[in-house]
Structure 1
């Protein structure tokens, strides 16, 4: 029986298998490492963003020499800038309208900014946004760079749906509306990444939407 199972496993695409196992391991690591405090002992939330961001950034890069990939193979390039600036701007405008409606009709204004001190202190707000930008860059690199482009070679555009599953699940601590919305966001972001051949527009779009939510939460 074990031989039969081993023969089944050997038929998997080796690179796709490694990417799925390694990405799952890294996601679990970011969940269980939440108590680490390195930079902001009094503000563990900021530390969690930094530490998980480092994992999202360094973890996938460890596979580059193993796969003999170049940075662009994981979407680390500017890509088609003229195209993605236009498309990203359209998506941001749509998301901004959705955010305004959501903040008006729900209690999201009581949730954002997630870092509460950013509501009352400008310095904390700027520090938080800098850390947020770093986190969004690494987060999007993990999902719309490493997973999306890494799995595209084997599964084509189906990779968009594959990376959407863990992406949405990682929103389990967010408000229900945002968590369910992340399913559609994952699909749109994945499509934007493949069309742009870069994870950068996904990161910028995600950061701008998060920044808009924080500002609405403060001034609403």
Structure 2
């Protein structure tokens, strides 16, 4: 069965929800797993419903506007956290390892390929997750002067265990998965975690295509998608 990894975004110590990466419009998250948007309560609810890990993005950290890392540490005692804090370099990655089970290296914020290579030289692959951030079918990045296909070739050499393929344009829309992106990374299918806009139908389709893991937010928190069905 395809593994559904629950997603929450944190802003000012509460879980929030929004669409298409427009972070200034995000509102407190309403979820079937907890009576509030408190991340610890949500993690407890998810664990009771069968979750074995969860993905958390710290929007304040990513936007250099404070942080929620103590909340992350608390949640990590309940469910192992795959953490996106907008890692820029080796030092940031090493720091976040004290707070979460796995730390994401996202193309959006990564300073250079050299910093990513240093991370792979020093730390076990089990704790590294690459996030290929994509917007309008192009690599979304502040610092890397690379195309999607060029970045893919670098990843083939590094051979990470897990790669999130995140269609930012689809976040919160429940429009389904991006078939173009999936086709582009067909030869790395066993490593992929598909994310961005997934709905109930698309999860079934991805499972039939051999995808083993997905990140699921909006349709899971609304109750449309169940964790263990």
**Request:** Given a value of 2.7 for distance in nm of label points 7 Å out along Cα→Cβ at positions 40 and 200, point me to the structure among 1, 2 it was derived from.
**Result:** 1
**Prompt:** For which of the structures 1, 2 does the calculation of volume of the Cα convex hull per residue in Å³ return 108?
**Reply:** 2
**Prompt:** helix-only ellipticity at 222 nm (-39500 (n - 2.57) for each DSSP H run of 4 or more, over all residues; to 500) computed as -8000: which structure among 1, 2?
**Reply:** 2
**Message:** With mean count of other Cβ atoms within 10 Å over residues 64-71 as the yardstick, tell me which of 1, 2 scores highest.
**Reply:** 2
**Fill in**
When 1, 2 are compared on relative contact order in percent (Cα under 8 Å, 6 or more apart), the highest value belongs to 1
**Prompt:** Comparing structures 1, 2 by mean count of other Cβ atoms within 10 Å over residues 104-111, which one has the largest value?
**Reply:** 2
**Complete:** With P(r) over Cα pairs in 10 Å bins from 0, in percent, for residues 80-127 alone computed for every candidate in 1, 2, 23, 28, 36, 13 is reproduced by structure 1
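Read the figures in this text as sums done on the coordinates, not as results from a lab. These numbers were taken from a predicted model, which means no experiment stands behind them. Cβ atoms are built from the backbone, for glycine too; each structure is taken alone.
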